[in-house]
Structure I
């Protein structure tokens, strides 16, 4: 996903001379093509992520569309105060990109497990929260963020995530993507869980619908209403804490749709996410997903 992001950012920078990239002393072997083509619109601020957020706010006040890029927790949890006050309070055109969402950097332990930041960021006014599911979604989200005026957060996989979509139209804010039609049960996936979901459904020959949610905030309520109306059972899956994450957003919107009279009954909703604990172990992303219980089971579909 990160390669797809930087390649698309280069395309956006060719069209928009206000695109500016800031990194926190990382991104080597990824960001160099951007640096080579736009050396005057790139800055490495060093290991100083809070300053990076403040610097980005200043550039945005001067009219730039600023991307800040770092690993998982570092441009998010470490900078939460600067994101709230410097960026979101002033509704500035800053895009926060975290590479290695979830357990992507699982071998480095809990300091590099980005598993709470969505819950924090989606509560901040003016922030759009994005988690593309494959490289093609990553490219479309990059285009959206460049044209959107205001703060955005983009959660990327580390590298090597396979392509799921064969084609994808341009995304508008809140869009839900139908990946597979199905009956009764619909699986709602966000971020890099998408390929796992598709493989599970195909390998087990399940007649379940699959939807990808590249946006966690906002979510298109009219599209979500149709999903609720057409399926009796919903499964949400995410590589994030259950509290405050994607599944929580779906429950909240479902309750709102029910209270607004848009749906007569709320489908059964099962959330698959990380329970309320730290996993203080090191291992591969797949291993940590299994340890944390971020897995589908055939029994869920009976």
Structure II
């Protein structure tokens, strides 16, 4: 809830938000749809791509964990007190504890782990964690952590909670520093003009990604690609470049979203490998702008 330009965000309320466990059953169609939304199968004769889009010996792309157990657009609820039309996805990490089953039933458990005040007029950061469990055996499959930039919600706190205001949580860990010099590997990944329309069927149906009027109200000239869609493209490039298309080798990924992607643009992954660590960033070729930055991945 807000009055004029004053935010009434309640960080304690957000950190105790009553999320319910999300039980989700997915099948081979869902797994294939996710891969197709990433552009996998562009070469239908490539057996490496085929194993993600053909039910025979089907495997799930590691980044599909991001669309499992999704709690929905809860930030749109008035009780959250968040100006949801000014929300942007800031950072994301994912830890794969086991390769995802190609089909099954999972339990998703989400919680808010922190709310950081950047100051009046500067917005706030919302930290969320989601754990994905295999319902069949209780195994933890993935741990996802997100930093959401709430551009319209700064100024809710003062140092020490003076004047009855709330105390801001500590900021998240600093971003990974990329190596200097030219990247070791460059991989161009085209995106489909209809990618956002396909990807939204996997999880996030925020109208910003499909409705031109909502996109303009959010400050964009046209609908933008989901941040997690861009992350999926980055994950695809890592899987292709360093994992020999083997999902079991994909262990961890963390990145910062630095600019939006418009569907149909080409994402250029720039990567450096040092042992089991791959540092990376991604830029849109057509506009020569970095869209993913400070990328850090662990490859097994």
Structure III
């Protein structure tokens, strides 16, 4: 739909390195790859206006890296444990966006869904409630997985050619593990958003062959960390905060190599997510 902006301002190399060090001390390497890609991408398109709402904010760690730019930052999530941590960083509340309007009385200039809305069963109610929470001219910035994200990777490509049933079973297991209720093409997202008063302004693909290769390579240990976090509230990777920078630097270089130029055309075969930017429009009656 949209080519990546050729003149988009990119974060400095120093900022990216700082983000990578911070994430490697917070989360598994696979998640670090995804989040750094998103951080770089959103810095090229975010408006910097406030207040801002983070839908599915998790523990709010993202905002310790991005900063608030002088804005009021609000966040919602359905996990009480995550919200308890997020409250230490942003204005956070335990909220089901499909059941209620977030933070009644506050109109948001920017709403961010960082790979969250695909996990909400009632997507229509969620988008309607977000539109109610939006100020006039507000922007909605969404990261959502592409329909074929679970088919990417060299192993899946080989299985699709030789054993498609196994490939489809693996992709189903991945989507089930991550609880993906909504896996749509960008055109479907455009239509769905329009039904609830959001007009898409731009859509990009996110990802590269390098980052996807490393994401798949380090995904198996990440599964164990996801399960550990469900039990303890933290990723075991948090223990790496006791390591000196020198021991983490090889991993930092690997991530920096993989995340260069994360924005790609929306129909790129390497795109594992969409970055969709929409503006609050008149709600259809």
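Computed from the coordinates by the stated procedures, all read-outs in this text should not be read as laboratory data. Note that the structure is a prediction, hence the values are computed from the model and not measured. Cβ atoms are built from the backbone, for glycine too; each structure is taken alone.
The table for this structure:
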| item | result |
| --- | --- |
| Highest-scoring label, criterion being distance in nm of label points 7 Å out along Cα→Cβ at positions 186 and 274, among I, II, III | I |
| helix-only ellipticity at 222 nm (-39500 (n - 2.57) for each DSSP H run of 4 or more, over all residues; to 500) from the coordinates reads -9000; which among I, II, III | I |
| Computed -0.66, -1.18 for log10 I(q)/I(0) by the Debye sum over Cα atoms at q = 0.11, 0.19 Å⁻¹, for residues 106-225 alone - originating structure among I, II, III | II |
